[in-house]
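Take a look at these structures.
Nothing in this text is a laboratory measurement; each read-out follows from the coordinates by a stated rule. What you see is a predicted model; the values in this text were computed from it and never measured. Cβ atoms are built from the backbone, for glycine too; each structure is taken alone.
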Structure I
Amino acid sequence: MVNKVILIGRLTADPDVRATPAGTHVASLRLATRRMRPDGAGGRHEEVEFHDLVVFGRQAEIAASYLRKGRLLYADGRLHTRTWQGADGQHHRRTEVVVERFQMLGPRRPEEDGEPTTGS
C-alpha cells in the first residue's frame, strides 16, 4: 500500500511554529495549489485547493526561519487524519500532509530581502 503526497504550491501564510511538551518543534503550514481546466465554453477555469501541512523537528525550525507567505514550495509526505473531541463535545476531524521533505522553489522575491518592490 502507498500513502504518498507530492505538492507544489504557494504558502498562504507564514508558518505557525510551536513546541510539544517534550520540546519537539512543530510547524503548521497552509499551501495553495492551482489547476487550470477547460470550462466547457472554450475558456479555462482555475481551481484552487488549500492543503494543511505539518512539519516536525529540525525541518520545522528551518521552515520557521526561511519560509514566508507567498513562497513557492515543493513538499512531499503522507496523509494523516486525526480526530479529537472539542471542549464543546463536538467531534472534529482534520486531514493533513505530514511533510517528510520540502524544498523552496523559484527565485526569491525582492520583498523577502527587504528591498522595495517596483510598482506602477
Structure II
Amino acid sequence: MAIGIQDRVELAYARQNFNTRHVGALLGLGAGFQFNQDIFSAKLRLTGDLVYGPALLPQISVGVEHKRNLDGAVVRAVGARQSSGTDFTVSATKLLLGASVLANATVRVRLWTVQ
C-alpha cells in the first residue's frame, strides 16, 4: 500500500509472508514454516522529474525504509544478523523515452537495530 502526496512525498507499507516449504526441513525448521515481515517507508523527491525537464537532470530522491521481522528467532536461525533494520537511500533516476531506457543509480546505507 502506498500513497503519494503532491507528486513529492511517498509513504508506503508492505507485508511480506515467506513460507519455507521443503527448504525449511533441510534447515531444521520444519517443512512449511512461515515467517512475516513489515516494511514501512517514506521517500521525498528533492528535484528533477523522471520523464520531463532537462534531458540531463534526473529525478533525485531520498528515502528511508524500516523492516521489522515478526519472527526474529526464525530469521536469525536461517542466517539473518538482526530481525529489524533501517535503510537510508539516495537515488537518481531518469527515463529516456526516445531510447526506451530507464537509468538509475542508488546508494543505500543500512543501520541494524540490535535486539
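One of I, II was used to compute distance in nm of label points 7 Å out along Cα→Cβ at positions 65 and 81, and the result was 1.7. Which label is that?
II
For distance in nm of label points 7 Å out along Cα→Cβ at positions 1 and 17, which structure out of I, II has the highest calculated value?
Max of distance in nm of label points 7 Å out along Cα→Cβ at positions 1 and 17: I.
Out of I, II, which structure matches 12.8 when mean count of other Cβ atoms within 10 Å over residues 9-16 is calculated?
The read-out comes from structure II.
Here distance in nm of label points 7 Å out along Cα→Cβ at positions 57 and 89 was calculated and came to 4.2; which of the structures I, II was it taken from?
Label of the source structure: I.
Comparing relative contact order in percent (Cα under 8 Å, 6 or more apart) across I, II, which structure shows the greatest value?
I
Where is distance in nm of label points 7 Å out along Cα→Cβ at positions 73 and 97 largest, in which of I, II?
By distance in nm of label points 7 Å out along Cα→Cβ at positions 73 and 97, the leading structure of I, II is II.
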